[in-house]
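Visitor: Once you scroll down, you'll see the structures, which are given as structure tokens.
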Structure 1
Amino acid sequence: MKIALVTSEFVHTKDGGLANYTYRLAKYLIEFGHDVKVIVNDSIDRVSNYDDIELHQVQIDYSKIYQKKWFGLVPSKSSNYKLFDARSKQINSYLSQFELDMVQYAHLGGLGKYRLPNVSCVIRISSSTRSCFEMGGYGESKEEMEQQERIEFEAFKSADSVFGPSKMMAAITQSATGVPVTVIETPYQNKKSNLDTSVFENIGTNNYVLFFGSLVRLKGVETIASILEPLLTENPDLHYVFVGKSMLRPNGEEMADYIRSVAGENVDRVHLIGKLGQEKLKPIIANAKVVTLPSLIDNFPNTCIESMAFGKLVIGTRSNGFEQLIDSGENGYLIDAACSDQLLGAISKVLKLSEDEIQKMGKKSKDRIEQLKPSIAVKELVEYYKEVIKNK
């Protein structure tokens, strides 16, 4: 099958969930014999081979969207929608040169609004723009959020089908748009690779609790910050490790600075490492006592999947995609979002488990991720593609 994966993020420049998902899916599809192209909007025009993936970077011309002022070009009031609209037009114009059986669009920014009329297309949901904004977002204004949501809804309604990995996110999208959403879980396989243990070794201990992902309110980092002082005071040999890019809090303060400020006398046992590639991150995941991912809202978190693949116990949040992965008390723990008392209690519970109990729960954690192996999950996705093509 000839497939194009159209995305706004890819691992050549980004390290987020969408970028890593697209990379892995492309690799899996290629391994199963499909002809795959990854198309990503970028600041340059270039076609290259990225780890045996045919990568097309498409430069978007935004010049007509900006208003001319005496001091240069600035966005107009409604530019967010226009930027996304222009991007979808140019991406799909570029896409029209290829002979394709299926186009899969990332939903973010409405890339599929101007989908090719003669080629079957699906859109994969990776979040809810409005829900993310309401839970703290990534610094966008309400107007910017509404404009992005508007074009995403237009794209949903133009697609042949919409799918996503999370039952919760599927329900949110269906309710908001009236568009049916199929649930197909994300494929994942924890492949052996050349690991770099240098950053892990610099931590100096394997007695630590881990968070990794963007350091932002949306991911529950403020909930973690609120328990650092009592947790580390109660456990004088325990450390807390944060891996990920520090984002701004609503008051403009760097989240990393806020974490340091609330750690009190225990700040020397708080490690703020910044973004890492997979080869340096994996050893840190593999050696953690427990992984805390108390997101306020999440889809079907790659961070949770990656942790469970190592047999780690994850503390996630209810009413999120975590509930599809974690059976609380069996292979991890679920808490209410933004509940610091429950987070502290769950960490304390894990720290008191015997090694035998941790091993048994960790096996169940790994077994759940085995259900996502490509031979199962990619096969399901390809069958879905075929059904969409047949019904077009």
Structure 2
Amino acid sequence: MPKKKRILWLTWKDKKHPQAGGAEIVNEELAKRLVSDGYEVKFIVGGWSGAIQKESIDGYEVIRLGGRWTSYIQAFFYYKKYLQGWADLVIDEINTIPFFAKLYVKERNILFIHQLCRQIWFYQMFFPLNFIGYLIEPLYLRLLSDRQVITISNSTKKDLLKYGFKADNIQIITEGIEIEPVTKLNKIYKYSNPTLLSFGSIRAMKRTKDKLEAYKLAKQFIPNLELIVAGDSNDPYGQKFLRELEKSEYKKDIQYLGKVSIEKKIELMKKSHIILVTSVKEGWGLIVTESNSQGTPAIVYDVDGLRDSVIDNRTGLICNTNTPQTLADNIVDLLMDEKLYAKLRKNSYKLSKSINFNQSYKDFVKVINL
């Protein structure tokens, strides 16, 4: 019987992490399928207070070491002590900074990059770490530019080409979503009042305040407009956002739900009329595709990742300037134009059905070639 192929995956979060997002869903959906196909998969990730250090999930193993910044050095020592020579392939996932597997792993190693983070440093980190991070990203990318790379969007590929990566070494895999598309659009019932949805953690790089400001501006033209905000708000930006929301003259028409279950997420995406996404940068923008799959189009800022997941004026609207005023103008235009709204719903739903993890996995396996 042939030996199982083994994959060691280095990344700083797993899907149980309090700050987990779309990238972690993609990783572990792929891992689950790898295990079903006869591969052996281990993740080394960062831990958090109260985290279980070792856990088996859907057949793959998650090893949690250290915290946000110490996991990188702990991964090195753990690999040297327990896993050197174990894997047929090591995946070094860059989520802000790499594990630099190239420097100490003798096995074949590749990079997995959902998005580059240069601009994000100034939204998510304090001085001087934000400035240092901004400066060092081009340096470590140059160092790693001889590696094979898996990524998820053409925007990230274009970024990588700027730093010396060869086009032939960059493979794009399709994305997938964790929720099933609805069977028919005409079976969806929206909220009685036009409703905007903000979904995801409330952080500076998500620019959630822009959505609140756009809502206030749009409500002047659509008096019964409502806003639902769902997502974790634990960091200082999130707390400040909640204080602003509480002071808003429109707070009776705004719901803040905190972090919600997958069932509630699906309900919100079905019943809302538009999802707003205003991130500084995304790898793809999974919540766009997920909402599309539930019959809800998106209005997004014109940034990497979101311009990949939205086709302007066909599956959604992309703001021509990334400001609350432009976002508000697009909200009003879309909600006032029934024909345009119907077109975007239909086209975005159709596109979402072609984006699934089975295809993503086929692309992934072809690239790793084990």
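Visitor: Please compute distance in nm of label points 7 Å out along Cα→Cβ at positions 3 and 251 for structures 1, 2 and give me the label with the greatest value.
Guide: Comparing 1, 2, the top value of distance in nm of label points 7 Å out along Cα→Cβ at positions 3 and 251 belongs to 2.
Visitor: Output the label of whichever structure in 1, 2 has the greatest value of FRET efficiency 1/(1 + (r/R0)^6) of positions 83 and 219 (r between Cβ atoms, R0 = 41 Å, to 0.05).
Guide: 1
Visitor: Hey, another quick one. If distance in nm of label points 7 Å out along Cα→Cβ at positions 171 and 195 is computed to be 4.2, which of 1, 2 is the source?
Guide: Details: 1: 3.7; 2: 4.2.
Structure of origin is 2.
Visitor: Okay, moving on. Looking at distance in nm of label points 7 Å out along Cα→Cβ at positions 115 and 307, point out which structure of 1, 2 has the largest value.
Guide: Top value of distance in nm of label points 7 Å out along Cα→Cβ at positions 115 and 307 goes to structure 1.
Visitor: From 1, 2, which structure was Cα extents along the principal axes in Å, for residues 243-290 alone = 33, 23, 15 calculated on?
Guide: 1
Every read-out reported here was derived from the displayed coordinates using simple, explicitly stated rules and does not represent laboratory data. In this text, all values refer to a predicted model and were calculated from it rather than measured experimentally. Cβ atoms are built from the backbone, for glycine too; each structure is taken alone.
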